[in-house]
Structure I
Amino acid sequence: MIIPKTYENRPGTGRFVLEDGMTVAVDSPELLAVAEGFANELRIDAGIRLHVTVDPASSAALRVRLSDHGLDDLPRSRGGRADGSVAADERHGLQVDDDGVAVWGPTPEAVYRGLTSLRQLAATTSTEGAAHLPALSIRDVPDYSWRGLTLDVARTFHDVDTVKRVIDMLALYKFNVLHLHLTDDQGWRFDVPGWPQLLTVGAAGAAEDRPGGYYTRADIAELVEYAADRFVTVVPEVDMPGHSAAAIRSYPELGPAPENHSGAVYLDPAADRAWLFVEDAVAVLADQFKTSAFIHIGGDEAFGMPAEAHIAFLERAAAIVREQGKAVIGWQEMARTNVSARETVQYWMSLTEVDAMLGSQRLEELIPPEFVDVVRENLERGRTDLHRALALGANVIASPTSRYYLDRPFADSALDSGHEQARSRLGMAAYTPTSIEDGVNWDIEDELPGVDLDTQLVGFEAAAWCETATGREDLELLLLPRLAGVSERSWRARTKSDWPDYRQRLATHSSVWNARGWNWFTASSVPWIDAPGNS
């Protein structure tokens, strides 16, 4: 029932019925908000209403406490955290027996993870306001500390409520990072004082003539707080120097003069005003995304920009980020600069996919002729980015396209006719369609050749790019059920998933998604308990 798979799960004898009106007792006021949040989520997921109290001596049906009892021999998570914490600890325990339920961990975040497992267990076993919980003993800890999702809000603008729904999905599957891709060629999504045309021009549209939009300062504060309440850190990205057409439409002087380039669009490192713009944009992100220790500066696909200029731009932009007291992340092309242990490189060009594209005519079929050569050159250089980053001592976040890009066509057919129709248009045509099984049935070493998994890997991040997602319903179809598979592989990264076992656990989660009103892809490869054709 539980996704991602737990480190240790020992079945017991008997069961406990969790019913309306029962009490959740916490042993510390520090856990009150966590327990109240759990109770609220369980009410939505399963229709079970619980009362929360602070009572260390309580014999309530559900007891929650701060403790590391029995957890000392669990391995510690590897990698780093988006909030910069070095004291974080997600180890937790969950015990169900005939007398009730106990959840514990050494930190509120650890307790939250344990309660999330309980929430999944209760929601997937509930009927008529009661959850029939099997007796069990669980101890759990993630393999890696960074487990995230990149959400593209530039190509399709997703409003605050939609982003909150995504945060709810992340929390349900124990992710702890939401990386917001706030700018791209199609749109600019945040306010920078002194640069009003970013909103009147840059934010006005999106891909395929979709409506645009942007987040106000209050919107960002709301999202950051909402995520933090669920132990998710929001990491902002301003993509530069490429993917900057929206900014340059707003202020043409930020790009190179027409006579100095051949139609390429990028922030011009020779323009003094461009650096004032970068400083102002970075300062806004540093101020508004306070829970994040990082700012992502993009750095990918600066097509048409001389290599030396690209390197110099990223190095100066990284220095500006550090001046604001933040650490730097960039897409893997940043490895072409003099990166060091201070920087984190987000690896995305899966070598298997690069080889497939370069060894076929797929680029020529999908990309305008004038861009084929520059895209091919970037892919060729991408073969060595990962090894260069590692050799220079940089940290790596793994986001290989072949496994972690969720904007792919579905290989599975759908039980729902509407989903089957959407399958023909959702996902980038450049990518080979993948199945739900493909998302979990793979080895980490195959996708990260040469990476020391103990010392060089920060963690994992999926990506939901929205060229083909026209709105919320499309986005949710791309995310579910794939996001659960990303969670499975990221939490238990060093253990290959058992597809038949995962398939059975995944099948039970459709009831939770339906209770939430989330749109999810009814893949025919999974025996859903609550989907068309499976009643």
Structure II
Amino acid sequence: MSGGRDPSRGLQIVWPALAGAAQAASIAMPGSGQALGWLQILSMTLLASGLARMVRHGQAARSRHVQAAWFGGLFATAWLAGSFWWLFVSMHDVGGLPAPLAVLAVLALASALAIYYAAACAVWVNLAQRLVGSRAGAASVLFAALWTLAELMRARWFTGFPWAAGGYAHVDGLLSVWAPWIGVYGIGALAAWLAMRLALSGWRLRALKPLTGLTVLTWAIQAWGPVFTTTAGIGQVELLQANISQTAKFDGASGIRDALQWYEAQLRASQQPLVVAPETAMPLLPQHLPEAYWTGLQQHFVKSDRAVALVGVPLGSLAEGYTNSVLALGPDDLPAYRYDKSHLVPFGEFIPPGFAWFIRMMNIPLGDFQAGRHDQPALAWQGQRLAPNVCYEDLFGEELALRFKDPKTAPTVLVNVSNIAWFGNTLAVDQHLNISRMRAMELGRPMLRATNTGATAIIDHAGRVTADLPRFTRGSLVGSYEGRNGRTPFAMWASAWGLGPLWAWCVAVVALALGWRQRS
């Protein structure tokens, strides 16, 4: 059968893709939306086992590098495309892009981002060749550093697109206790280290040693670890969810009129000291709203003298530029407050150079917005300091942490206003909720989420959802939250250095591996 097809070649395509698909499911399981940390580690262990096998079998260097890059690239492409496939909905269902082109665009984005992981795998099989046999621990640390470098590059380079980073699978479960210490990328590094350690052990009993050590340390931190934050008091809030479809949102005869009427009625009727309307709840610039509409809302909150509203609204003009903003409406003695979104969405809020042709193929009202500063101050109200962030911004914990430089002015509450109706009734809703939960754990703050279609929720400082609204329904969520003072270790080091410490650790590990390889 020398002339027959080698069945192992088909397996080399299938198993990395299946492992990557499992990693995608681990971020938010279809059906339940639950994050499954054990599944994420299992998927990574399957990839790590394939890489370890290449090194142990002593393949030629060129063949080994190509195959490792192929495995890593397939794994990452399946993981990323399986995580943000819902971009198809925004491009095709909302934007009218032909389905084949929308599918191709999702695959092209996933494949481009997968290059980071393909490179990480190729470098590992090169540097780890002399480590795998006698220094499995060092080889595992090297893999964790290279994989984390790939995650950081995806998160930060070319404006960054860190959606579905592996650490989000651990928003529940054993490794979640590490969030206030090392953040989502640190958790991802721990998972990558554990996966390679299991792979190099061949699933034998010696694998229990690092697993047991990590488990005992994690339980010890959970049971006896320090409490980093203290209460800043209990507040009451009402979160609004209009459930207006994206196809109708900017239609003057339906969506715009509906939004203006419903939000005005809810804002005026609210009996809570804080009421929050989501991103672009007002779909028009204030100067384009019906006469006396905006001033009428402002006067209502001035007269109430006991309530504040945070409202998502676009601001600006053609001459000044536009911003995706949150405005505060409140009593006369409330200082004027405005928050401008600082981390804009590529292709959504600004058009990358050279891609105007792609945007012109879709029927979506997109344009270039201006970005605000990352360290905009919080709004002081009734003993709390409220810090808004807009939709996609809560993917960037290191940027939210910039507001924690001074403990005296650090936010006590995070407020996310979002509109992900662009992506329909998909896993994007659950994935985004888990992202917000991770931010709450990293920074030790509650997160109040007001969204157009879901998930509108109150999340406490430990990342637990304490109240939420049914998705894709119209209504308001009234509940209480507990603001917090103090700073987690993550908030302290990320506010001072961003993700610099993680970058430095990864580079140092790789540099040590290079130096050891040259000496041996």
Structure III
Amino acid sequence: MTSPPLPSDFVAEQAIHRDIAVIDVGSNSVRLVHFRVEGRSLWPIFNEKVMAGLGRGVHDTGKLHPEGREIALRALKRFQRLLDAKGVSDRHVVATAAVRNASDGPDFIEAVAERTGLTVRVLSGEDEARLSAAGVGAGIPDAQGLMGDLGGSSLELTVMNDGLSGRGVSTALGPQEMLGDGAMDEPTLIASIDAVLGATGQLTGQGGAFYAVGGAWRALGQLAFARFGYPLNVVHEFSLNARQTDELVRLATQLSPASLRGTPGVSSRRVATLPYAALLLRRIMQLGQFKRLVFSAFGVREGVLASGLPPALLAQDPLIAGAEAMALPNAPTPDFGRALARWLVPAFGALETAFSAARDRVLHEAATRLTDLGARHHPDHRADLARDSVLYAPFAGVTHAERVYLAAAIHYRYAGKRGVLEDNPIFHLISEDQHNLAQMLGLSLRLGAKLSGRSPALLDRYALSVDANVIRLEVDESVRDLYVERSVSLLDQLAAAVGRTGEVVYVTGRGAAAR
């Protein structure tokens, strides 16, 4: 994974936040997401969905489903009242294929305005494809391949190039359009799917990764968690290779409705269309010769939000921004994380990389921002709570292996013992070498915080370096009396974790005066 530029002014940016609401009126559901935008970080702080089924029957009648229409109007009224009470005035309401295609769509928009005062923007197919891709790019900045956003009535396909969207098209491959109220005739569906996909020209010469967006495909991700015994139940950036994807499709098309309904995380409302969503996914993977399937929790709603943010802000790294936004309220010294990141550079520059030099730099910057994440927790539970917060936080721009590496580092920042993680299958998602480096990172965070009392000025009086046999700590004579027994034991613990010996060297004139 390549990385956007590292931020230089996160503290100033993160101090200012904006509350923005995005309401998505889709063919299946009506959803409100209240985001808090803190710098580059897009935090969903309230998320509510109503399964209205607005698009049921549009293919046959040309009109919105009458019952779904009323459910949607009631949901939108509720959302309007909630946003009024919260004082969220920055609101973006978009409607997609069902409203776009229905003859009574304009009447519905007018009814929404009369009942709620909300102004609904009906997205064209091209707009929907572009905004869905912008959402994927906001959540996976190095996305390379093809994005597919499957709704109830349509499928949007957009080429992705390093997180930026290329040409996008909208197709009528949503389950409500393809299935109607009939049963799934697989040979006929395959022929229809292939004809539509072929006409788009989007799958020609693709390869790489296919980025799956939408509730039906997220439900497939939940099925994979349950059936494959995958330990980290986080849909965003969950990835399968082509063989695993084919096995997932086989499961989804062969399991009984009762088995699908009993799968944790799979809504009963999704069961009827899940086999079709799986079949469509198989044809896309095969025709596009994709090597990987990557699930994205970011889509059109995040795209609507991101499209209104300054480009310079979006160019910053989302993981570092998310880490700072998450930890800043707990940080006794808000600028300590950035000082700690600089302090670690010489030591880790001499070691092998966990992922790549660029990705390790981003992960170290994020880890240092999170170094005080557990500051307000009870000491007996800090390690567990901080570690699990990192594992399941709605971070963008981080793969599952990187997320586990970061969580392990935060665990070791608060607890030096390794046995707890070795017994946890989540931490088998990283290699032994990556685990060793995560342990060193966490123990280095711990040592830096202890030596300096979280003071950047004092931290500057120490230097940490690594060679083949030794972890060396330089201590300026001006702070000799701060290097006491607890610091000695932490250095020894850090050295032992990576099979080296700890060594202390006293020097004169290191760093700025800190007396």
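For Cα Rg over 2.2 N^0.38 Å, which structure out of I, II, III has the highest calculated value?
On the way: I: 0.97; II: 1.02; III: 1.07.
Greatest value across I, II, III: structure III.
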For distance in nm of label points 7 Å out along Cα→Cβ at positions 243 and 371, structure among I, II, III ranking highest is III
From the coordinates of one of I, II, III, semi-axes √(5λ) of the Cα gyration tensor in Å, for residues 211-498 alone came out at 29, 23, 22; that one is structure I
Assuming 17.8 is mean projected area of the Cα convex hull in nm², for residues 115-378 alone as calculated from a single structure, say which of I, II, III it is. I
Starting from the value 5.5: which structure in I, II, III was distance in nm of label points 7 Å out along Cα→Cβ at positions 307 and 419 calculated from? III
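Any read-out appearing in this document is the output of simple, stated calculations on the displayed coordinates, not a laboratory observation. No experiment lies behind these values; they were computed from the predicted model shown. Cβ atoms are built from the backbone, for glycine too; each structure is taken alone.
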